[in-house]
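Chemist: The following blocks contain the structures, represented as structure tokens.
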Structure 1
Amino acid sequence: MGELRLTGLKSGVPIGFMAALGAFRHAVAMPELGGAKLKWTPYAGQWCATLVTGSEVEPDALVRLFVDCVKGMKVRPEFEWADQIKKTPVPAFRLNAERMLSLEEWFATFGSELALAKDRTVRPTLFDMTGGQQRFLLKLRQASGFLADNPNAASDLFKEAMFGPWQYKASKKGVEIESSHSLGLDPTTLLEGAFTGSEPAEIKDKKGIRGAIWLAFEALPLFPSVYDRTLATVGFSRTGRKTYFEWAVWESPLPLGAVKTLLMHPTETADKGRGTVARYRCERINLNKDYYCFSHAELTV
């Protein structure tokens with residue numbers, strides 16, 4: 001039995017929570033770990049993600065496993081069927097979903113052909129906060145391809161993401177990463193655009209934590225979207241005209257199935273005896289036109 005604290009993945013940051021889930025989702029599938037469960041451990045005034053594994057694993061060994069993982073995922077058909085979800089005609093969405101049945105968890109995440117935008121195209125998941133020249137699926141494809149093609153940089157990036165500290169540097173070992181856009185998940189990098197006179201696409205200082213960005217979006221299959229008169233994405237709620245992303249953290253090691261159940265009801269878990277120790281939420285803010293991002297999180301319980 002092993003226990004490894006991922007001190008870079010903190011509970012009070014939306015991208016930190018998402019990245020912890022993405023890391024956990026892949027760790028479960030790594031035979032070298034002998035199985036994995038996820039819990040949260042008190043750390044630096046909040047909680048950090050902690051992997052409980054069937055086999056002992058050192059931090060550097062875990063990083064190598066993730067480098068090997070992303071190298072083996074260079075081809076990502078789930079991101080290649082289009083450059084973006086928005087503006088996708090219903091027949092095209094349905095055809096690709098049927099053609100790639102082995103990726104049904106991803107298409108359940110992307111949206112529902114029953115929930116339509118005003119122009120009668122597919123309404124995308126609330127995690128798609130891109131607009132203008134940005135293309136959601138293209139960005140995910142590029143992020144995965146970059147890490148697969150640059151294993152040395154990937155090693156440093158995964159180490160920074162999982163174990164910290166997050167430095168937001170423009171390059172690592174000579175590899176430029178200034179275009180690593182967090183796509184709305186990291187308020188540290190994206191809220192700057194809300195206080196400038198420039199369009200978000202014109203703001204060049206978008207240095208993100210590339211390893212954390214990749215890990216966070218690998219958690220998307222844990223947040224399916226369903227039709228509920230409009231599109232409803234797991235993890236989101238509405239209060240008046242505001243939309244919030246909400247999550248809870250727990251101190252007992254949970255397997256993947258239990259985590260999926262908990263994610264379905266983040267606002268109820270503390271009152272139902274399910275072992276959660278804190279709840280957070282952040283607002284999904286409209287920055288400019290179609291651009292959105294998460295605000296800084298607040299502790300609600």
Structure 2
Amino acid sequence: MLHRIPRARWRFIPLQENASPMPKASSLLSLLSQGRSVDASAVCVVVAHPDDESIGCGGQLARLPGVCVVVVTDGAPRNLVDAKACGFDTAREYARVRATEFQKAMRMIGVDPSDIVMLCIPDQCAARNLELLAEQLVQIISRRDIHIVITHAYEGGHPDHDAVAFCVHAARDLLARETRVVEIIEMPLYRLEGDGMLTQSFSSMPQAGPETCIRLSASAQDEKRRLLDSYQTQRNMVSIFKLDAERFRLAPRYDFAVLPNAGRVLYERHAWGLSGAEWIGLARTSLRQLSRAA
């Protein structure tokens with residue numbers, strides 16, 4: 001069963017007083033780096049597209065029983081360029097197949113259907129729905145008593161990735177006003193470096209802490225390869241990512257009204273629905289509105 005959460009149903013839900021304690025984010029990363037499985041009933045992975053979860057942390061998901069996986073977009077840009085390249089005439093049919101691929105991948109590693117949430121924002125449109133998505137994430141995090149969120153780094157690779165990072169941080173800050181502590185672990189997917197795309201590497205930030213690089217065993221690499229193979233419509237894209245390691249770090253505090261990666265954003269070189277100037281305008285407006293709402 002896939003959950004789609006409309007804005008009208010958003011509300012704060014009290015934390016369960018008898019919730020079992022969970023490891024803090026730094027402890028979670030330490031346990032995963034030791035190859036240990038962790039009760040992840042209070043952990044949520046929030047990503048922009050079907051396949052981002054497998055690219056970013058596919059080697060860890062099988063060791064996070066109880067984890068909730070949230071996919072924000074439907075993976076189907078409305079310009080139909082990607083859909084037609086895969087043989088589909090409509091965004092709706094392309095989105096349906098991408099959802100099927102995602103569900104197949106999650107079944108492979110034992111994620112319960114009740115722990116899958118698809119918000120179905122049109123691909124390349126997340127940045128135009130920042131307030132709505134932040135509110136939806138508040139509801140999900142609150143209802144499920146989530147303590148740790150694993151999500152995208154703010155790196156200027158894809159506008160949907162940056163929008164999800166914005167919304168996770170905004171949800172964390174809104175919940176902090178209710179004295180609810182949520183920690184954020186981030187993972188890199190890709191960003192602009194020189195004249196090309198650099199994958200699975202954090203951009204340097206003075207305020208960022210150290211990264212945790214988790215080397216994947218041969219069996220973990222095979223498992224991740226099978227996950228990525230589930231995404232047949234994305235086989236060209238997923239093939240550019242390495243399988244030997246996954247990188248994480250505790251998310252620093254970002255100024256989302258400033259472009260990431262020293263202003264070098266990859267999506268300006270592609271028709272991905274947004275420019276850097278548009279991002280700044282949308283982020284500033286949403287930050288003001290969320291502050292007033294809080």
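Chemist: Here distance in nm of label points 7 Å out along Cα→Cβ at positions 67 and 107 was calculated and came to 3.6; which of the structures 1, 2 was it taken from?
Modeler: 1
Chemist: 26.5 is what came out when mean count of other Cβ atoms within 10 Å over residues 147-154 was calculated for one structure; which of 1, 2 is it?
Modeler: It must be structure 2, since only it matches.
Read the figures in this text as sums done on the coordinates, not as results from a lab. Note that the structure is predicted; figures quoted are calculated from it, not measured. Cβ atoms are built from the backbone, for glycine too; each structure is taken alone.
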